[in-house]
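The numbers here are math on the coordinates, done by the rules we state, and not lab data. Because the structure is a prediction, the values reported are computed rather than measured. Cβ atoms are built from the backbone, for glycine too; each structure is taken alone.
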Structure I
Amino acid sequence: MPAGLIALALGGFGIGLTEFVIMGLLPEVAADFRVSEASAGWFISGYALSVTVGALLVTAAVTRLPRKPVLIGLLVLFIAGNFLSAVADTYSAMLIGRIIAALCHGAFFGIGSVVAAGMVPAHKKAGAIAIMFTGLTAANVLGVPFGTLLGQHFGWRSTFWAITVIGVVALLGIALMVPATGPAPTQGLRSELGAFRSGQVWLSILVTILGFGGMFGAFTYIAFTLTEVSGFDAGAVPWLLVLFGGGLFVGNVLGGKAADKAIDTSLVVILAGLVAVLVFFALTASSSIASLFSLALMGGFGFATVPGLQMRVMHFASTAPTLASGANIGAFNLGNALGAWLGGVTITAGLGYTSPIWAGAGITVAALLVMVAAAAAARRRSSAVPADADSEPRKAIVA
């Protein structure tokens, strides 16, 4: 395994930690700045919106630049944002720090996916992308609970100081271990935008929004489900989320391996599995034992889609994959917002704390239907290509 993939994973770990650890520290942060919980919530929603904007605008701004220096620059931005968060003495300064850190998120994972795929042979590209995203899943499994404990014992600022240090280490790792990417790409922004003429790129992005929206529709309000329906004590929730994070980690690895064999087939199977898990969870949420299995499986099936969806977008935007890859990272965050909004609507309507899980299952069914249609269209396109002109990447997509 190329050492550069480890450096990319470490960068992903730091970015994932920045995104998610604030959830466990929100009460302390709100109390320190003397703002309401709703106002403190902008440290989360403002970050997510900034990720979506950065995934498109920042990526578009750097399409002509060599990718390794861009990754280093993005980590400088990440370090600056977390440093500002650590030293912020006002609510506004903290929010600005969060926004600055988030601007690198989408571009880092989008460009990093292209760089990771370029380090390995064609039949291992999705697996390489999965390794990079392992950092993001590890942030959920290990980083968030320990980052929360650090912040609770030594003050929330200590967590952001630790993240800043992680960013510095990741920057050094990428500088030393990621191979140079050669001269600046010649396609430019116009060619990158041309990749969006592919209907398959748009279908893949739509599956990303709906598929991740389904999982996060259930996950956003999972603490209420676990305490009010499954009967767990509130103090157990952070450790139950470690179980969910473990599912993310395993699903990411296995999803990458499956996508390297047949992207479309694996995505159809995984999305169908996610629908089944969510329905099972909704039906058995009152059982604490069943909820444990559902929580782990929801994370596993939900994140198993990530390497395949990212690779699929890059495949159909193969002549200019950078901006499309970044746009798909933004799509994951749009899915998060969609699922959280729809889950909130169902709770507000008085449908109970299992209703977000049912809403997530419904959104995932839509993702599955779009994926089946996209796979069928890709298969028809492949059949129209003469056998001697067929390429291995196309076979991997439609197998």
Structure II
Amino acid sequence: MKVLELFAGVGGFRVGLEHANPSLYKTLWANQWEPGKKSQDAFEVYDYHYPDSENINENISEISNERFKEMDADIIVGGFPCQDYSVARSKKHEMGIEGKKGVLFWEIIRAVEQINPKYLILENVDRLLKSPSSQRGRDFAIMLAAFNKLNYSVEWRVINAAEYGFGQRRRRVYFFVYRNDLPFAKRMDTIFEAELENEDTYDDYIFNKGLFARQFPIEKLPFKNRKAYYELSDDIVNISDNFSGTVWNTGVMRHGKYFTIDTKPIENEKPIPLEKNLQNEKDIPEKFYITDEEKLKKFEYLRGPKRIQRTSVDGHKYIYSEGGMSPTENLELPSRTMLTSEGTVNRSTHFLKRNGRYRLITPIEAERLQNFDDDWTKIKKLADGSEEQVSDRMRMFFMGNALVTGVIKRIGIELEKIME
């Protein structure tokens, strides 16, 4: 199966699929471009590990239709940029699918139009399902309609990696997109037709037959009976202007109809405590330890409760409240979600107390939390072929941007069964 990896970062999708079956999944093309930056560090790390593929360091919008057509990929994968959907943005400034990075979804659609792949596997922040806050679910409905117009079906699930035996509490929405003329799609049609004769539901698919149901089992009833069924308009502009609906954390779209429910995982897999992903203390460089009293007080303040009077741009005074969190990380629980700001001193930075000493997590520990090999991000290859070490801060940024590759591995394992 020939793979095209878009928005490749340091290769998370490729790592996951190759761990699933390296003889089946062959990534032949990859695109990674960080706009507005002279240094293309993520691409250079990717190129260091994978010199055997066609690695394209260009803005995706500048890849021509003709060049896409030359890529006869069976699968397109990618974690497309999510800043316009992320909770890291304020509601006031969110732009969703209209934002500078949100519009990159349409580059995926353009690639699909030219390549006509059998499958896509995509990933984004779970807030995407509620974007924008002024018209919740609209952006995702537009995406579903765009795939429907190209004769594809979409299955989606919000997966918290820690609930399925991984070491990080990272919630992301994953899409499994498949072409409607494939044998799997035709088998699913039989299921859907039988179910829709009785009521508007795709329960058997969502609970038992779908890709995510097989690898990431859920309780067999909708949580709090939350479910919804919709028929999408063929007119994307109409959806943009008038969509009013609900998108829960699990669902499937076939032939312009989508069924969605709120689900809970079956907790039969032990999550990995943070302690298990930490290095031996004797291997930790001294620079990661915090001994300065001012820095310790800074962390105490950042992680403590707050009630602060602030003034808005129009002069309105209000109280900003923030609850307290544990002074240091609980080593017996899975890690909190890593963010791109991990390499700086802020409230979300992982702050450890181990053997009586305070420290930050290391790049190797961050890599482990995303299921990458140790030192995966340590070396990059420059355009002239020379190699350089990557800064610790940039390595942490990579991991904040990455995904739990073990989740992709399990998706790849199940996709192989579907293809068989």
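If Kirkwood radius over Cα pairs in Å, for residues 40-207 alone comes out at 17.9 when worked out from the coordinates, which of I, II was used?
Numbers: I: 17.3; II: 17.9.
Computing Kirkwood radius over Cα pairs in Å, for residues 40-207 alone on every structure in I, II gives 17.9 only for II.
Could you tell me which structure in I, II was used to calculate FRET efficiency 1/(1 + (r/R0)^6) of positions 224 and 304 (r between Cβ atoms, R0 = 30 Å, to 0.05) as 0.75?
I
Comparing structures I, II by relative contact order in percent (Cα under 8 Å, 6 or more apart), which one has the largest value?
Between I, II, the highest calculated value is found for I.
Computing distance in nm of label points 7 Å out along Cα→Cβ at positions 176 and 248 gives 1.9 for which of I, II?
Numbers: I: 2.8; II: 1.9.
That value comes from structure II.
Consider the structures I, II: one of them gives -8000 for helix-only ellipticity at 222 nm (-39500 (n - 2.57) for each DSSP H run of 4 or more, over all residues; to 500) as calculated from the coordinates. Say which.
Working through the options, I get structure II.
So percent of Cα pairs over 42 Å apart, computed for just one structure, reads 15; which one of I, II is that?
II
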